[in-house]
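Below are structures written as structure tokens.
None of the figures in this text is laboratory data; all of them are computed from the coordinates on show. Since this is a predicted model, take the numbers as computed values, not measurements.
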Structure 1
Amino acid sequence: MSDVLRILQAARLKGRPRESDLAAATGFADAEISAVLEALISAGELDRVGARLKLTTAGRSRLDTLLKAERATLDQELLRRCYQDFEEANTEFKQLVTDWQLIEGVRPNDHNDAEYDARIVARLADLHVRFTPLLAQFIRLAPRLAEYPNRFASAVAEVESGDHTWFARPLIDSYHTVWFELHEELIGLTGLSRVQEAAAGRAE
């Protein structure tokens, strides 16, 4: 059942992913995920749209049921304490993204200043290292999040190697994309909502 939960949740977070996107997000090998996907399609919980997949109404309903059951098994008190620590990291990450996009909060960053960009990349790498132990705590609480360290590590490695599209570009597994998806996971695990988080100024 956890395999189904991981795949349906990845499909929800990514919108209309390709099969390879779901494999990367969940850690499944291509051969493994194909069998699960075909079963979900046969059950009417996923649809193929060309080369992409989408969650159906039935799939969303099943996902909601699985997520509710998962929440009931978690140590919510510890999860909330960890989430408070995440809020601090999230505030720092949001500022990083702002600084990456805007110089002094006003002028769009055209990325022609290599020294400026290098300082932001260094800050991202530092945050990544400091955030890793907290991420490990979340994985101990909810083991299906186990692929997130690999996804973050891959994105930050790409950024540090000089491909800065992996910092905040949408539609790929950039650091910002993975962070956003993890935040969505944590909001759901704690029983909060994106509306509540936005009202509190904690949404990306």
Structure 2
Amino acid sequence: MFLDKLNWRYATKKMDPSKAVPEDKVAQIVEAVRMAPTSSGVQPFELFVIRNTEVRAAIRGVARDQAQITEGSHLLVFAAWDNYTAERIDAVVTLNEAARGPSELLTGYYEGLKAMLLPRPAEVNAAHAAHQAYIALGFALAAAAELGVDSTPMEGFDADQVDEILGLKAKGLRSKVILPLGYRQEDADWLLPMAKVRKSAETLVTEIN
């Protein structure tokens, strides 16, 4: 069951560098990211799938030397837009029109969206875009668990340095969160034997009927 898979997953601390995630499973995780919902369907982020060992080693060097970045076989980098622009939103309209046909309702909706977003400060919009990237991160985590792939979401890195390594600034992007993919090294991961700890449903959830 899906909930059993979520109970199985944990933030893997020690990955086995001899075990690579099959590309078909990576493709399914990437597709889950692509299919994740975002505000107004804008998808204001890009996903970088990094296999290159030198690039992953460079990122590890600015990410508190977290070993999973190089011990895993793939590294996903979620990079959010640095701002909303008319051109970026118009591209979403074009994509919608190609799939659904032209529509005054569609055009009007996205014109209203531009009227709301474009006057806002860039930092406000960048934060909003980052929130959408985190929704996609959740889908990646769930998909990896469903496929029996270990993963570790990480914010502990120098974002400016990662942006420099990947050339993100020139693309109007900012790295927000990274996700190594691999397989746990069961005899060496100190966290694996520990019980999963979560708040009780009674503590976390308020029912309003």
Structure 3
Amino acid sequence: MEQTQARSNIYALLSRILMQELDVEMLNTIKNDDQILEFFPNLKTWEPLSTLKNSEVLEQYLNPDFTNISLLHLIPYETFYTREDQKVETGGANPVTDMYSAYDFIVDYEIARVVSSDHIGVEFEFMHHLCEAQIKAMEENDAESVRHLLEAQKEFLNKHLLQWAPLYLINAKYESRTPLYYDACEMALEFILSDNETVNESLSAE
């Protein structure tokens, strides 16, 4: 269960970082949590982080970089990468909609501030949602539901995230201008690839 909780936490962290700009509170959380900082080796030694106020770091560096990799130069939506016309599908025809509905996952567009449900941050949030449901099933010793949720995670990774997110993350990593987003993209890329193996191993052991 510890492994599933760790996976859930990582998906939640990546979702928050890639979904919208950080605020002072979130930056403070990252700065003061040694476990989180282990995932961000370049950020740990970044001078502005220790010499400037959080608000200054956000205003001068991090928020402009988020805008750069999420709004100006790159498009973090699945359908942009998977549709031939490179248009983002904002309606009910979006390929992730059915899976979200099947697992009672609702995108709060006001909070997320995304134009479509296939934003990378939302897809990471959905994986977090599935992991949390798996933890609940494990606590209830419901082996059938655990397996079903692992199958859902495998399906979502292979039909959705792994089909496009690596390309976006590689581009975003090299487009980024701050160590936070460089490290986050590198971490996310490595994590979804290894997590797919983790899910497959868990299913084999069931």
#### Entry: Structure (1, 2, 3) behind the derived value 18 of relative contact order in percent (Cα under 8 Å, 6 or more apart)
1
### Task
Match the computed value -14500 of helix-only ellipticity at 222 nm (-39500 (n - 2.57) for each DSSP H run of 4 or more, over all residues; to 500) to one of the structures 1, 2, 3, and report its label.
2
### Task
Supply the structure label, taken from 1, 2, 3, corresponding to volume of the Cα convex hull per residue in Å³, for residues 52-155 alone with the calculated value 135.
3
